[in-house]
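What follows is calculated from the coordinates using simple rules that are stated; it is not laboratory data. Just so it is clear, the structure is predicted and the values come from calculations on it, not from any experiment. Cβ atoms are built from the backbone, for glycine too; each structure is taken alone.
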Structure 1
Amino acid sequence: MFAVNDYVFYGSGGVCKIVDIQTAPLESMPRDKQYYIMHSLHDASSVMYIPVDSDCIFLRPLISRTEAEELLAQIPYVTPLEAPNAKQLRECYAEAMRRHMPIDWVRVIKTVWLRMNEPRPAARRISETERSFAENARKYLYTELSLVLDVSAAKMEEYIAASVNNAIL
C-alpha cells in the first residue's frame, strides 16, 4: 500500500502524487472501499480516484535513485526496437509503452531518434504515431527521473545527454 505524498506511476495517468487516501471520496463510490486520490504531474487539473485494493489497475512505485543511475549508465547499450515493417514496429512501441518501465521508454525514444536520423531520406519519414509514442515516452521518463534524481524535468534531456557522454568517455 502506498502512503499520502508518495509518487507513483499510474498506467493511465503517468507519474502521479498521492494527495490523500479516503473511503468513498465521492457519493457514487462504494462505501466499503478506500481510494487513492492522486494528481497527475502531467495534467495539474486532473484528479484520479484509484481503489487501494484494485488488482487490475497498474500502479507502481517510482524507481529508486540507484536504479535511475543504473538506467542512465545502460542507455548507450540499450538496443532499439526492431520490426520488419511499420505495422509491427507500431505494435512493438505499443507493447513497450504498456510495460510502463523506464528501460522500455528509453528503447522507444532511441528507436524513433535513430529512425529520424538515418542517412536515407525516405527513412526520415516518421509517422505521427511514432512521434506520439516518443513524446509520451520522454514525458514519462523525464518526469520520473527528474523526481528521483532531483533534477528539473526541463533540464532532464541535458542531464541524460551528459550522463550518457560521461558513461562512454
Structure 2
Amino acid sequence: MTTFLIIAGTMIIVYAMLYLMAPIKYEIFRSVIIEKPLPEVFSFISLIKNQDIWSPWGRNVSEDEKTFTGTDGEVGFISAWEGSKEIGKGEQEIMNIVPNRTIETQLRFIKPFKVTSDSYIKVYEAGEHTEVLWGFKGVYKRPLNVVVFFMGIDKKLGRDFEVGLSKLKHYIEA
C-alpha cells in the first residue's frame, strides 16, 4: 500500500509540474520559395476555396460537407465543413487581409474537440520570387497543454505544412 501511495503521489506531482510548466502558447510555421511574382501568388492564396487544391486537409472533405458564407477573399468569408470522425466539424473565417502581404484567418474546430487557432499566410518578395510563410498560433487551455506537450504537434503539423506548401509551389509554378 505504501508503494502505491508513493507512486500515485509521484505521478500527481509530475502531472502538476507539467500542468504548470508545459507551454500554453504555440506558433507553428513553415515557408517555401515560389518562382512567381508576389501579386500572382497572393491573389491565389487569398482565396480560401483554393486551399482545396493545395492544403493537405482540403481534399479530405467532400463538396457535400462544405458550406460557404460571404465573398471569398474578403474579410468575413467563412468556409465551414463537417466530415468524418477524423475530419470533424469546424470553420475557417477570414479575419484580416493586407493586400500582397498577409491573410489572417481563424480556425474554429468544433468536433471532435473545441479548439480555436489563428492561421496566417504571409508573403515576402524574394528577389523575383515570392516567399510564402504559413502558420498557426494560439493558446492551449490547460490541461490540453500537457497532452499536446507529448504529441509533438510542431513536428506533425509542420510536416503537413511542408506537404501543403510543396503542393502550392508545384501548382502555382506549373
Structure 3
Amino acid sequence: MIHINIGSNLASKFGTKFKNISIAINLLIESKLKIKKISNFYETPSYPNKNLPKFANIGLIAKYDFDHIKLIKEISLIEKKIGRVKSKKNDPRVCDIDIIDFNGQIKKEKLLKLPHPRSHTRNFVLYPIKEIDPNWIHPIFKKNVDFLINQLRQNSRIEITRMRKSVII
C-alpha cells in the first residue's frame, strides 16, 4: 500500500485549506491513484513558528499501477495546480503532498526518499496512519505506528487535534 499525507495552512483561489486538500485528492484520483481509505482532518500548529496559521492534514492509503517516480511527478503538478509556490522551508503553503511509504520500498533518489525521511517524527503523519492503517510498520525501523507515536515528544502528542471533519470528494 501507498501512504500519502496532504497538508495545507493557507487558502487558495479554490477556497479554504480544507478545500485545497479535497481538490488535491480529486486530482490524485484523476491521475489514477486508487484511494482505499482517507483519515479525518487533523490540525496542528505550524512548526517551528507557531504564530503562523495552523495546518490541516489528512493521511490516505492507496494503490497505484505505476512507479514512485511517476507519482512524485504527478504530485508536483497537482501542488502547482492548486497554487503552491516553492519558498523557504516551513513557510505557509496552500498544498503539500508527501509520499510517506510506497509499498514498503526503501529508496534514496534525487527526486524522492522512501520512506519519507521524517515521517517517524511527525504527529500529523503518524496519527492519520494510526486511524486508517493501525498495523502499519515503518519500512526502515520495523516499528509499528503505536511505538512511533509513543516516541514523540509529549508536546507533539498533545498539539494535534483530530477534527470531526471529513474530506469531501
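Worth pointing out:
- Structure from which 1.08 was derived, Rg/Rh (Cα atoms, Kirkwood Rh), options 1, 2, 3: 2
- Given -11000 for helix-only ellipticity at 222 nm (-39500 (n - 2.57) for each DSSP H run of 4 or more, over all residues; to 500), calculated: source structure among 1, 2, 3: 2
- Given 0.10 for FRET efficiency 1/(1 + (r/R0)^6) of positions 111 and 127 (r between Cβ atoms, R0 = 30 Å, to 0.05), calculated: source structure among 1, 2, 3: 2
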